Structure 1
Amino acid sequence: MKKILVVGGTGFVGGYLVSELLNRGFKPTLLVRDLEKVKTRFSGCDFIVGDPVKEGSWQAEVPKFEVVINLTGQNIFGKWTEEYKRLILESRIKSTENIVNSLKEGSFLVNASAIGYYGDRGDVLVDETAPPGDDFLAKVCVEWEKKANAAKEKGCKVAITRFGIVLGKGGMIKKVLPVFKWGLGGTLGNGKQWFSWIHIQDLVAGLLFLIEIDLEGVFNFTSPQPVTNKEFTRALAEVLRKPAFFRVPKFMLKLVLGELAESILASIKAYPERLIKEGFTFNYPEIKNALKHIIQN
């Protein structure tokens, strides 16, 4: 059984991934900053203490692993001051650079990225061959992926996983659920922008699918059935049996969120061409069933 190191394993996506690895008989190792905070929650795992953004003794442990999964990065949902944007970029670039510098030849790096790579594409369907956009998040993703792909120069295999909006008990759903339960939910902007999403269980299954058969290259981690923001709003309201009459106009979002509003309103209609071509099967391809499973379980 492969020895797996997970960086960013205590976050929303990482928590689900580590749980599934344990269920499948793996004993993953987590790189953590504070062992006392996480050792009880992640019993069954091994730990290395260190900060991936900083060089340190933890790097000497990395060559022991056949697979390194890098999920780390500052949350993008904050006020985009110049300082916060620097944190978004550097948390991804420096951690990936430090990991790559520590890998042994022949190891497999699975590195997170995001469909923000494509920028606002309107109604155009984008697969993994589409070029990058030119907004802030697109530029972050380009640099992030460049650092990860540098591992190839060391004789390592690399998979880049461009995540859509991840739906599960955490992340975006955790933020919007109270508003919808109060009957105050609604569309953002005109609601016509495409919303490319993935159920957390499909995302985790997809990551393990790549690891099991050593699949390299770029993969969109999104449902094969993207929806518009309006369709997502309607589906969530129906599952909760609540009205969703409100609409948050673009100018209001920009007033509250600044530059981040442009990214939230970006229309990205992504399609997981490579996962499907390789034979991966989505358990939750349809938005309403995905939301039902998350909210009712």
Structure 2
Amino acid sequence: MSNDNTYIPPKVWSWDQESGGKFASINRPVAGATHDKELPVGNHPLQLYSLATPNGVKVTVMLEELLALGHAGAEYDAWLIRINDGDQFGSGFVGVNPNSKIPALVDRSGEAPVRVFESGAILQYLAEKFGAFLPTGGAARAECLSWLFWQMGSAPFLGGGFGHFYAYAPAKMAYPINRYAMEVKRQLDVLDRQLAAHPFLAGDDYTIADMAAWPWYGALARGDLYEAAEFLGVHEYKHVQRWASEIAGRPAVQRGRKVNRTWGEPSSQLPERHDASDFDTLTKGKLD
């Protein structure tokens, strides 16, 4: 016997109504392009198509960190992909990422363009291309990649799970919120235990593992994600708090989190980035 709060799945699911919530207009059960739209191409070797969600911030932080190390070949154009407008379903974007998710990167530095999609894959590609932020072998490399893939596998529970039901779903439901809150707190405990013994996720050095995890878990720890800091008790995780604050203080991280951002304080928004001087323009308040 069921009540009004019980959902009985049909024998065969069909897409006959919107799923509801903030992103209902762009969620669909099929892939592929919905319209023809070529992607713009700038003057730099690396062309990034993104938005400053946590997954997008991973890559812009990485690029800014590479430039800070003096890797001139890491210069990039960052083009804004407005996911609420469905830009990710344009034919050009789908050609770079058939999964229609940001970020997507095209490396035009060689004889033929190379597409790279999925944020973790982009971080690893750039690290290997420039020989930075990823140990070259042995146990150190294995540790770094393990934490990188830990983040890639864990974040959907934080974003698509907890974040959706806590912040974006059309109605608050106890079971999914409590289920995903429990999992997010377990993940924070995993991080806190690791960071109690090491300054960074993979050990003594700052790596792509930190760049992958910080936009999600660092933002959560600092109260910048889902307005859920008090609900999740993030202040309890002292080592995560230390790590989150330390990385937030890095100049390249501060630059990277502004790129492709279209919300928040005007001084935090750089919708597109085509040159390092764009940050100077932003600081002076002259960017539209």
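All of the numbers you see were taken from the coordinates with simple rules; none came from a lab. Remember, predicted model here, so these are calculated numbers, not experimental data.
Here are the numbers for this structure:
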{"quantity": "Test item: mean projected area of the Cα convex hull in nm² calculated as 14.9, pick one of 1, 2", "calculated": "1"}
{"quantity": "Kirkwood radius over Cα pairs in Å, for residues 26-105 alone derived as 13.2 - corresponding label from 1, 2", "calculated": "2"}
